[in-house]
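So, here come the structures, one by one.
Read the figures in this text as sums done on the coordinates, not as results from a lab. It should be emphasised that the depicted structure is a prediction, and the values quoted were computed from it without experimental measurement. Cβ atoms are built from the backbone, for glycine too; each structure is taken alone.
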Structure 1
């Protein structure tokens, strides 16, 4: 069985490929800012999208997206604002998405993309 880090890395790889196949341009991955890491920063047309990737190898802990709590959302928003400042970016639109990755026993990944997963103010739509 993979360690949590390996599992997360494999999930992020799968999510990045999934998003690229959907027409997203991946701008950055695993950006560490303050107390948070931005898993994927992508462009969807003119919109800048901050994507949190949550990976699970089983169903024992609920949906992966449920781990994106309001506190985690606030940290992601803070990191996104720092990223924008650091890169000198002022995009017209921002979006915060979640990609759930569930690994099946046969090694295949099941991905669910949740656009607009939270509004950037820490309001969690999963609860």
Structure 2
């Protein structure tokens, strides 16, 4: 039986141009690499993100595709994109789910493990 699977890695960096501590705004870019580690072609259709600041305030983002794309990935292929988020504290986190479908119409979900929204240089 075919085994659909996507694996994700995330790299975060601060966005100084989207950061204004006086107004409690802290911006972070995140680059996600999505790799098809399964054995069947599949397409990313939608996403759901939970973005939480250090005070526990949560934003939820849902929508079709990622940055205007719904990539179809064959086994071994990958898709990379960069987006950004803004929170009200210098630190926070994100986690999410990608909703995917195989080329023979079987739905599956790809979790994106929680990752920190923080300026690593400012933590030391």
Can you say which of 1, 2 returns 24 when relative contact order in percent (Cα under 8 Å, 6 or more apart) is computed? 1
Starting from the value 0: which structure in 1, 2 was helix-only ellipticity at 222 nm (-39500 (n - 2.57) for each DSSP H run of 4 or more, over all residues; to 500) calculated from? 2
One of 1, 2 was used to compute Rg/Rh (Cα atoms, Kirkwood Rh), and the result was 1.03. Which label is that? 2
Structure responsible for 1.38, with Cα Rg over 2.2 N^0.38 Å, for residues 10-81 alone calculated and labels 1, 2 on offer: 2
Check the numbers for FRET efficiency 1/(1 + (r/R0)^6) of positions 26 and 106 (r between Cβ atoms, R0 = 35 Å, to 0.05) across 1, 2 and tell me which is largest. 1
Source structure (of 1, 2) for distance in nm of label points 7 Å out along Cα→Cβ at positions 74 and 90, computed value 4.8: 2
Looking just at mean count of other Cβ atoms within 10 Å over residues 18-25, which of the labels 1, 2 belongs to the structure with the highest value? 1
